[in-house]
Structure I
Amino acid sequence: MTIMQLLMLGASAFFAYKIYEHIQTLEEPTQEKKSPRSAESFSTFDATTLIEKADEAREKGDLQKALAIYSEANLNEANNAEILFKMGYTLSQERRDEEALEYLMDAVGVDNQNPFAYLEMEKIYKRMGEEEKAKEMRNKAVALDESLKEA
């Protein structure tokens with residue numbers, strides 16, 4: 001071996017040992033501590049702020065950006081009916097009907113008192129040619145809000 005090869009071998013061994021030392025000092029994450037890879041560590045914003053930013057993007061017509069922000073909010077606060085509804089609504093605007101229905105069904109699974117989720121599902125089912133399901137969704141919406149009967 002040449003001197004250069006010996007130096008490289010020594011340096012590699014030194015750094016391997018330092019990495020080993022570092023790994024030995026790491027602690028296992030507990031329930032109380034948040035993992036540095038948890039959803040909260042990726043965003044400095046809370047779910048409410050993210051929803052507002054996504055709403056702004058959707059109103060400006062940037063549906064992809066809105067969906068990305070809603071997704072981040074959903075990571076921060078899973079099973080939030082408002083987030084699930086808005087994701088479903090935005091996906092419906094993009095005509096991604098199957099995905100939209102999944103989110104809307106999740107939204108009503110969390111909060112079945114939102115008539116607008118049922119109206120959005122009605123619209124999607126009509127586009128898909130499923131008139132019976134569309135009628136069922138309309139009836140559920142009207143049962144929650146009588147003023148929608150005339151809409």
Structure II
Amino acid sequence: MNEKLGLDKSATEAVAGKLGKLLADLHIVYGHLHALHWNIEGKQFFGVHRELQSMYENLAEQIDEVAERMLILGHRPATTFKEYLATSSLEELPSRKYSAEETAKLVLQDLAHLIKELRALIETAGEHNDEASADLGVEMLGEFEKQNWFWSAFSA
């Protein structure tokens with residue numbers, strides 16, 4: 001048992017496993033957002049370009065929070081893209097031109113994936129009485145659901 005946290009080893013391992021998967025996914029999505037930000041073209045360039053930058057700047061903070069939570073639980077977060085790609089079911093995006101419509105579709109796919117992973121984290125954390133990890137997941141879930149709503153309205 002982690003005496004300082006009041007969580008047993010199986011709890012921290014289960015939750016850290018979900019956090020590690022989320023961390024890998026967040027890093028891949030971070031790369032996606034940069035690929036889209038750098039390569040978007042078309043009439044909606046300015047607005048989409050700015051929104052993507054805002055998203056990846058916020059994501060950088062969330063990545064840090066997830067990694068720090070893993071460390072609090074006594075587990076080391078992965079730090080290489082090789083590890084992230086091996087852990088995540090997402091693939092990298094190629095460097096090429098993207099339209100606003102295609103960008104919205106890809107962002108919505110990534111958000112749906114992250115929302116699913118966050119729900120799994122929240123469930124696992126709840127099962128193991130790890131309220132702090134569940135709370136982190138709930139906060140992120142709300143932000144991604146709001147982004148999903150924005151991008152859905154944009155692409156309607």
Fill in: Structure responsible for 57, 30, 21, with Cα extents along the principal axes in Å calculated and labels I, II on offer
II
Worksheet entry | For 0.00 (FRET efficiency 1/(1 + (r/R0)^6) of positions 9 and 137 (r between Cβ atoms, R0 = 25 Å, to 0.05), calculated) the corresponding structure among I, II | I
Discussion item. Please compute mean count of other Cβ atoms within 10 Å over residues 73-80 for structures I, II and give me the label with the greatest value.
Written reply: I
Fill in: Comparison of I, II by FRET efficiency 1/(1 + (r/R0)^6) of positions 25 and 113 (r between Cβ atoms, R0 = 41 Å, to 0.05) - largest value held by
II
Item to complete: For the read-out helix-only ellipticity at 222 nm (-39500 (n - 2.57) for each DSSP H run of 4 or more, over all residues; to 500), a value of -27000 was computed from one structure; give its label from I, II.
Response: II
Item to complete: Please state which of the structures I, II yields 0.95 when FRET efficiency 1/(1 + (r/R0)^6) of positions 17 and 81 (r between Cβ atoms, R0 = 30 Å, to 0.05) is computed from it.
Response: II
Practice prompt. For the read-out relative contact order in percent (Cα under 8 Å, 6 or more apart), a value of 13 was computed from one structure; give its label from I, II.
Written response: I
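Rule-based calculations on the coordinates, nothing more; no lab input. Keep in mind the model is a prediction, meaning the values are calculated, not measured. Cβ atoms are built from the backbone, for glycine too; each structure is taken alone.
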